[in-house]
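What follows is a set of structures to go through.
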Structure I
């Protein structure tokens, strides 16, 4: 096709012939298309669009996405854009590290999770159009709360030890003063 610009006379830019083929008028001439000979639609290419953690958007990437520790609601948005057979496209997904089985989403394009524990996860989604299928995956980490890190626990142990030592010294000092008095 020499031109992507179509012309229209009487509101129509194309006609359907008796054999089912189509003719379109462009600014550079006429384009003929036989739908029976059109190339088969390629397999669906799944895309993980984004991850929303408590409403905050985290764009999908090839690296592990780090999420905060206090995530209450996680939403994974995915799709498989295509022009042909879009009505037969179905999805299933699994959150590795959480789900033991696959969840069938039908034609839905959102997966939701609540109250995920701190750990590494891998979200896998598969699109199926009745003939072929493809998959996409994204990894993310829900961080540990600061109160469960070894740094916090070490600081608490040191602080409690110092407080116990200070308390003991103050009692010894009081006893000495009471004995001397």
Structure II
């Protein structure tokens, strides 16, 4: 298992722990606002379920626009989860715990999304080098075409002048 996969696995384990703590806090919040039974037990799925969906949307399997939407959704749903976790707390320690599990999870998820293996980094750098080489070749080709076009224009002007001298028999 690579180090990148190991870190991502640790983040996943952390997510499961954070979800468990958040689950309990959200049920407590649901009870505090008057929900009972199944109603209270579905609220964590509605809130933290969106957190999980947002996390999946941020994965490398999706395009950049989906990843951005996933990040915004993660911030919004994470904020809602944070609010529920803090509201459920009865002590300062409970507030800090509720804040900690949400904020640290979002941070860990952000960190894991920035991980890149050395192999992937080398491949990306090689692709960037190929792109730069192609750009440089295209720039040189465009410069050569401009130079040739100017030379052709000068040559045509000279040829026209010589032809005019031949036809009219005088020099300018």
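Given a value of 8, 21, 17, 14, 13, 10, 6, 4, 3, 2, 2, 1 for P(r) over Cα pairs in 10 Å bins from 0, in percent, point me to the structure among I, II it was derived from. Walk me through the numbers before you get to the answer.
Details: I: 8, 21, 17, 14, 13, 10, 6, 4, 3, 2, 2, 1; II: 9, 23, 19, 12, 8, 7, 7, 6, 5, 3, 1.
For P(r) over Cα pairs in 10 Å bins from 0, in percent, the value 8, 21, 17, 14, 13, 10, 6, 4, 3, 2, 2, 1 is produced by structure I.
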Structure (I, II) behind the derived value -0.67, -0.71, -1.11 of log10 I(q)/I(0) by the Debye sum over Cα atoms at q = 0.19, 0.20, 0.30 Å⁻¹, for residues 57-112 alone: II
Calculated from one of I, II, helix-only ellipticity at 222 nm (-39500 (n - 2.57) for each DSSP H run of 4 or more, over all residues; to 500) reads -31500, and the structure in question is II
Source structure (of I, II) for relative contact order in percent (Cα under 8 Å, 6 or more apart), computed value 22: II
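Bear in mind these aren't lab numbers, they're just calculated from the coordinates by the rules spelled out. Note that the coordinates shown come from a computational prediction; the quantities given were computed from them, not determined experimentally.
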